[in-house]
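Some structures are shown below for you to check.
Coordinate-derived values only; no laboratory data. In this text, all values refer to a predicted model and were calculated from it rather than measured experimentally. Cβ atoms are built from the backbone, for glycine too; each structure is taken alone.
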Structure I
Amino acid sequence: MTTPPKDKLIVILGPTATGKTRLSVRLAKELRTSIVSGDSMLVYRGCDIGSAKPEEQEREGIYHALIDIVDPKDSDFNVTEFQRLAETEIHEMNAKGFIPILVGGTGLYLKALIEGYNFNKSNEDKAYREELYKLAQTHGNDYVHKMLEKVDSETAARLHTNDFRRVVRALEVWHSEKERISQEKKSTGLIYDACVIGLQCDRQFLYNRIEKRVELMVSSGLELEVRRLLQNGVSRNARAMQGIGYKEMAAYIAGECGFAEAVDNIKKATRHFAKRQCTWYRKMPYIQWIQIDKLSFEEIVEESLGMIKRKFQ
């Protein structure tokens, strides 16, 4: 039986604040195609400033899939749901004769999608999860992280203590099936005929851009956005409120720290996030990198178009 051809896909990835949105919109206009968001925070309605969600004018009329599709009160959206929706969007665009552009910085989401991860399908255990949250409140996140180390040291090593939601999920999988998340099966190679372009730059250059981005978020009304979400009934424990910028500003609003400290914490968390993104990208040897701090925007566009044309000519 003949194997059907793989769907074609262009991927633009890189650490936060490297200009992925601007580049992807320009490429989509040049190639007359659409964009699929690969960012775990852009799915939430009302989480706009803190997620650096592109405004309508920034999108320049380009269709962006998987943006504003989830209520921020909903904590059920996860990587497997993202895979399902993204795969559908990509296939439908290919069926219409377009090569879609997947854009984002959530390493797990991107890698899981383009490599075809097959995650554990174990049922959730809400009672056990609640027990873990209570243990964390009493003994701290480190205590629960050490529980994971005892049963799945590989997953524990790649999950930060404060990446608590994923730590809990890993323990939940072990508790229900005695199976490790690190044993999840995945396909070999890419499941798409993909041109994967990465944007990278010098560390200090990146940190300067992160500093400016956070300051712009604050001046654009991040505090008011978080207050509005809280007033509309979004819990501080909701997945949407665990995003960088949201949890730190929520802590300030709750009186747990000063405003300047909250802003500084956002900058620190964003820098750490950028480091984690780069860790994920090192596991993706098929990325073609562009050094953005050495080029003008037009040169970045031309280099990207060259990579795409060479791949799909």
Structure II
Amino acid sequence: MERLIVIIGPTAVGKTKLSIDLAQKLGSQIISGDSMLVYRGMDIGTAKPDLAERNGVIHQLIDILDPEQEFNVVDFQRYAQELITQINLQGLIPILAGGTGLYVRALLEGYQFNQAPSDELLRQKFVTLAAEHGNHYLHTLLAQVQPETAARLHPNDQRRIVRALEVYHLSGETVSQVKAAPSHLLYDAVVIGLAMERSALYERINRRVDLMIEQGLIDEVARLLEQGISPGCRAMQGIGYKEIVEHLSIVKDRLTAINDIKQATRNFAKRQMTFYRRMPYIAWFNVDDYQNYSSLLEKIYNHIARKFCLR
């Protein structure tokens, strides 16, 4: 089995620094598991590590697409599987730095997804219904035919609700329905989970958002719009971008937009932890339990070294 190290945890917990430091110690490469880091020009709002932060470590699956190009879990599986094989053939252990829980779990457990067809006219019909009657109306339509799917989608997540309705009406299936998944992991993997006391994590999230604003997030979004990137495309619906688009459209004032980003990010972190708790093979490390970062890094490295019999 091919070897793999996975670093996951809620947003802002410290995955990026840990993965880079481990990659340096192991002389290895990082594969990004974040669905937003694939997009060029979307740097500040995604907390994308710049070249200085990467410190010479090769990062795969970063800056490979333009913002209006589609990227989904099936694409990620294909790219990541190829990279894992290539890096293992070099005698190295790749490090998957995760951010999108479904991507990581689908890769590790070998999810197989349906390839439901699409219909632009049908999709537009649902978008029009949402415009006329509101997102909650659309969510109710989904709940009538796919209650489980509706239960996991927020009523305002129009894009996913429309896609779920489209898939159901075209194929009668659940969107991204898993066809089969083995009971074991597809890789010889060690999966490290970083955790932190909730109030401390939320404080870090708030500080990170403030830093993004200081670094020029508003200008970044404005530049993307000036380049002709549609505010309705999937990438621009990401946390941070959606709220700033609304601010620039004078739908929200600056302070409201910033506070909404903080709240949405905190909610996202909570959902991430709920998702990760369904993955029993994660070895959790609570950042609060260590006096300093160096002791945490050493503990995690030793855990990995024992797994792979490293010196």
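When mean count of other Cβ atoms within 10 Å over residues 47-54 is worked out for each of I, II, structure I gives the greatest result. As an exercise: Cα extents along the principal axes in Å, for residues 159-286 alone, calculated from one structure in I, II, equals 49, 45, 22. Which structure is it? Corresponding structure: II. Here Cα extents along the principal axes in Å was derived from just one of the structures I, II, and that gives 59, 54, 35; the source is I.
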